[in-house]
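Following are the structures in question.
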Structure 1
Amino acid sequence: MIVPKDRLNVDVLYACHGRDLLTWFARRTADTETALDLWAETWAQAVAGRRRYRGRTENEAAGWLWGIARNQLAMYQRRGAAELRALRRLGIARPAADDLVLAEIEREAGLDALRRELDDALASLSDPHREAVELRVMRGLPYPEVAARLGITEPAARARVSRSLHNLAQSIDREALGDLT
């Protein structure tokens, strides 16, 4: 299909990629509320930017959309914890999604399997490595604080977290989870 140069049909993109995009976000965040926020923002950006779209084919349009999604996820990962804390301090929250919607997204994204795999992978790490990951990734502490809490240097803390994340990535069963890339 050729996309008219002056017009991108976001409805067609939504029909073709809507569910896959939501599942993709859910698998990468392991949080359905966050996935819904990122999904909605991706579509808002696609609608807002449709006039600037310069591709000509359906594949280019899909690539453009998925590029927006990757950028949204990257921005979320960069600002995530700080922004959530600020919103909580201000008492601002997005209304919760319906429990049935959340359950369907979690089922479709295979989040139960992902969580089990991650729990098993974390359990396989030594206590010092698991603690480094928990401090840096789960609690979002800066490396100097991670190092202080672990009683090691900052470069050693960075290396420990890096090695631990690499080991986690290697131990997760990709076939059981499906394609997470």
Structure 2
Amino acid sequence: MTRDELEHAIRAACTVAEDNEVYVFGSQAILGQFPEAPEDLRQSAEADIAPKNRPERADWIDRALGELSYFHRTHGFYVHGLTIDTAALPAGWEHRAHVIQNENTQNNKGICVEAHDLAASKLAAFRDKDREFVRTLLTERMIDRNTLTEAIRMLPITIDEQERRLKWVALTVREI
């Protein structure tokens, strides 16, 4: 996905949900802070988007813009309509988010999770693809270990789960 495609996804999701603000919280949220993110981070054809003011309309987005929809077949990417509570995010993430709002979004707001918070959220899931995503962020020096550590400590997961993620970060940083 490119930044232009994400802006298109924000515009389309806002139109469908009849909301002028959406949260972008999947991997493609990285484009909010890093519009020219490395290709390895832009592999997904999916943008996870939640209507901010009308969360009950997430299904509308998924039906109209989701996988295998006419939108997907036409544009080559799709929007997964979700509610923001489906993501494990560090406390206070909203205050660190990056906003995309421009002519291409028709002045609607795409509130994108900040890179450290996104990495912590990916590590909360702890899937192989999510760890690779975070490894790339660390390798490319797009995030810093200490800030990531703070974000992990603010996740709504157990202390044991936090410690497992912190250990992975320490080992990964040593490898790169």
Structure 3
Amino acid sequence: MRLVYYSLASFGKQKYERQWVQSIRSLRAHNKSVPVHLVHYNAPSDSMLREAERQQVTIHHGKILSLRFLPAKSASQVLYLDCDTYFFGDVANLFSKYQKHHFYAREEPRSRRSPYGYDPSYLNEEILAEICKKEGLHFIPPYNSGVLMFNHGLHAHLVGAGKAFLWYALRLLLGISENE
């Protein structure tokens, strides 16, 4: 099974809910059958709940690490989308085109692979690579997390890495706060 999922923390701002409504409407305009899940991190508005029902979206009320809410065993491909993603064609085309590898994503803007040029003051890949080496981890070039394709059960494996992910995220944030 292929499925799409969004996670949304609107922080009381209607802007993000409006973006999600436009995104799901554009997705459904081209594909009415792909299962869609939304992990919402605070109380969604009544209008958003009605739209989710109209668009046949399963809502999960989350706290952290939204992948754990998905039906992991039955999904062969999972497409994660930011709430501001707009579709101009059938999402099934993405599933068909990007199924060979375990993971697909675009490069992070201002990373080494970015067409906009590398900016180490924004994202220093040398420091990240050094941290990975010290921790015995494999360096993965930075990617934009707005649209991600997980294949071959990768999403289920990532759920098991949730605690380690939070630990490293905390350590990186603490390091940022102590260094310029």
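Each value in this text was obtained by applying a stated rule to the coordinates, not by laboratory testing. Fair warning: this is a prediction, and the values are worked out from it, not measured in the lab.
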Exercise. For which of 1, 2, 3 does Rg and Dmax of the Cα atoms in Å, calculated from the coordinates, equal 19.3, 60?
Worked result: 1
Seminar exercise, completed: The value -14000 for helix-only ellipticity at 222 nm (-39500 (n - 2.57) for each DSSP H run of 4 or more, over all residues; to 500), derived from one of 1, 2, 3, belongs to structure 2
